[in-house]
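Given below, in the form of structure tokens, are the structures.
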Structure P
Amino acid sequence: MITKEKYLQMLSDNVVDMEDELVVGVAQEYIEAGYPALDGILKGLVDGMNRAAVLYEEEEYYIPELLICSDAMYNGLSVLRPLLEKIDAKEKYKVVIGVVEGDTHDIGKNLVRVMLEAAGYEVYDLGRDVPLQNFIDKAKEIEADVIAMSTLMSTTMQGMRKVIEKLKEEDIRDSVKVIIGGAPISIAFAQKIGADGYSANAVEAVKLVNNLMENEAVELGA
């Protein structure tokens, strides 16, 4: 009989090795062996995605490889996630994410979404070329904790400023954190427009959201 630890290693390896078809069978065997779905997700699939993210940071993997790794993780999740027990009654933090109006480049945004979902956030993906008002409308609809915006074009950067201004006009700026990212974006620009943070890549985006939500919990006395 294959041990739980061996299965977890196999799940992790399937993700980092881009085995997007093989992982489904391994996940099914893992469940049939009686092992818990949550560990399979966190210590198997997410561990593999974290390893892939490190390879991406070290420039051993590039965006195409990372996307296939994410496909493998999602294929495994399709088996394990429906079997999760409702063990945590605490509501997940909600993130609205999208590429600002005028830009159709969404690979970076997709990577951030994948990593946030893997980290346990409830993500609402508006897609690309998103009308600015849609960020505000969706945030209000779901009572979002975070709005994450990206662009790869300097010509659309000012849309991020306009979203923040709209949040202020509708008197909800204080209730939602705003983070931004993309090739032309910098920390200085984020500070200039009043964003709560900037990240250069998907891994840093997750760390940023984690820090913002941890600080929010402390301020609320959670």
Structure Q
Amino acid sequence: MQHPLYQKAQYLKSVPTLDLCPEDLKYEVAFAGRSNAGKSSALNVITSQKSLARTSKTPGRTQLINFFVLDEERALVDLPGYGFAKVNVKVKRAWEAGLSEYIEKRPQLKGVVLLMDSRMPPTDIDITMLDWTQHLELPVHILLTKSDKLKKGPAKANLLKLKKLLKEEYPHATAQLFSSLKREGLVEVWNKLDEWMEYERPVKKPKENQS
């Protein structure tokens, strides 16, 4: 199962700051999440590519804003994993400044896919991210990743709990379960991305006898 747009994803460039971002794009969706939340694996599965986003054993190695173009107007953007400890404070501050500016001031940014580990409740930094995006009126879609590591009952219970929180406090956000390993939840993510990208999938015409 592949998507006609996202399977075309190609690495374009990595930049540290807003002023170096590509100029001719119109639609961007950014992927964000705590280090080790499964962001690279999710990006690879969504684009049907094995190593589009490099999965790294060292959390927080990706400290740049990474652009993957889909066509002339659209791109997926891989943001640095947050909450990493192995980077010195000076680098961390510069990274946070560059990232903040991108999220706050990039008009092409249509939404953020926020990745959270389905086995854990949202962390303080996840909640901060929800507060921030709500303040910016920036839509968010949460992927509760690694859902294959939970039985169906507990996974669903965690999703319902999160949806209740979103309904009460963060109506700008939606959520779903997602497993990169089992490719579960793919169609739901694709539909959300299509909506934000204003992309309509080509309809396969049924073969009919022309009368």
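So here's what we get for this one:
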quantity: Answer label among P, Q for the case where percent of Cα pairs over 15 Å apart, for residues 50-153 alone, calculated from the coordinates, equals 70; calculated: Q
quantity: Origin of the derived value 1.0 (distance in nm of label points 7 Å out along Cα→Cβ at positions 106 and 130; candidates P, Q); calculated: P
quantity: Read-out distance in nm of label points 7 Å out along Cα→Cβ at positions 74 and 114, computed value 2.4, structure in P, Q; calculated: Q
quantity: Test item: helix-only ellipticity at 222 nm (-39500 (n - 2.57) for each DSSP H run of 4 or more, over all residues; to 500) calculated as -16000, pick one of P, Q; calculated: P
quantity: Origin of the derived value 71, 45, 33 (Cα extents along the principal axes in Å; candidates P, Q); calculated: Q
quantity: Per relative contact order in percent (Cα under 8 Å, 6 or more apart), the highest-valued of structures P, Q; calculated: Q
quantity: Winner on mean count of other Cβ atoms within 10 Å over residues 2-9 once structures P, Q are ranked, highest first; calculated: Q
quantity: Read-out mean count of other Cβ atoms within 10 Å over residues 18-25, computed value 13.4, structure in P, Q; calculated: Q
quantity: Given 13.8 for mean count of other Cβ atoms within 10 Å over residues 162-169, calculated: source structure among P, Q; calculated: Q
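Bear in mind these aren't lab numbers, they're just calculated from the coordinates by the rules spelled out. A quick note: this is a predicted structure, and the numbers were derived from the prediction, not measured. Cβ atoms are built from the backbone, for glycine too; each structure is taken alone.
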